[in-house]
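Before anything else, here is the set of structures, which you'll find just below.
Throughout, read-outs are computed from the coordinates displayed, never taken from laboratory work. Computed from a predicted model, the values in this text were never measured in an experiment. Cβ atoms are built from the backbone, for glycine too; each structure is taken alone.
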Structure I
């Protein structure tokens, strides 16, 4: 497998290719405080490309504009447009099914995009979904969940302050499509930077790709 830089007016990141024929593809992006070099994203991209997927690990639009700092609510539509462009680029490389994934803020934007455009991708792979701000469980970020019509996998730490495992279970129960929650023991919002057993995640992702 290899990882080659990708650069265009809309996309900046790395394309991971498997050694053999591709089983499908994944667009993978980062959270509000990171970029496509986040250790979790690199670990997941390496593991899934080794398992047969083409993975496009990319920066969101806000991160392409500046190297640090959080995203602005006013720029969320541009971040989603960038994910749409990344999916289009990956479809030029992959014949099979495409999954859209992201960590925290990136995963939230992926779910909103999928709710708005249900035909865009075949599934979602979400890491540390930010269900609510830490310490503010009343401010839920799930109004669009009832509009999600594709299978989704949520990978979530048992010590994540953005939502407990039980809160996540209740939230994803409102999604009218198949869902899976993969708890990562003793992990916070960064999911240990990907330093956990990736085997169950890889197996679930491959089932998602297979449909």
Structure II
């Protein structure tokens, strides 16, 4: 990619963590359809939610995925010059996904009344052919954009992705895709994951900075 990556690739621990992170990511993506199909067959609780009762459900799939993919493309653009960001983002996403799968496995919920399915063929292909509605606690869409917010370094980038996280959470509630607690919990869990990923990759960050 750039000279920054040439330098990073010469660091043995960076190479090891990057390759292992990619392998873990591939394993997660392969397991996705099996996991989500299994939780889709569960019967869980329906939570009372004052916010959702107040919001009239509307299909806002287009702005939801514009925010998600705009944030994702911004991250990809920043990755080209920042090997530290790549390592942090991969392990952050891996840890976030594993934590979310654990939470979904422990907290069995039925979808909120009035749910309108999100329409995004690119994202849904990782879930399989069935639209998944039981992957509720906590919100993966909110958490993913929030993780991008935590990982990016520039002030303007953080302003945009922070704004995107807040608006995205609101839109998911408008579409009744999640309960309010799913959206509110996402930034908290994501921050814990971000700090964990930062600790995991800090030795490599220091080596790259010293170079």
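Cα extents along the principal axes in Å was computed and gave 55, 35, 28; which structure, I, II, did it come from? Of the options listed, only II reproduces it.
Here mean count of other Cβ atoms within 10 Å over residues 89-96 was derived from just one of the structures I, II, and that gives 22.2; the source is II. Match the computed value 19 of relative contact order in percent (Cα under 8 Å, 6 or more apart) to one of the structures I, II, and report its label. Matching structure: I. Given that helix-only ellipticity at 222 nm (-39500 (n - 2.57) for each DSSP H run of 4 or more, over all residues; to 500), derived from a single structure, equals -9500, which label among I, II identifies that structure? Derived from the structure labelled I. Computing percent of Cα pairs over 17 Å apart, for residues 9-72 alone across structures I, II gives 73 for structure II.
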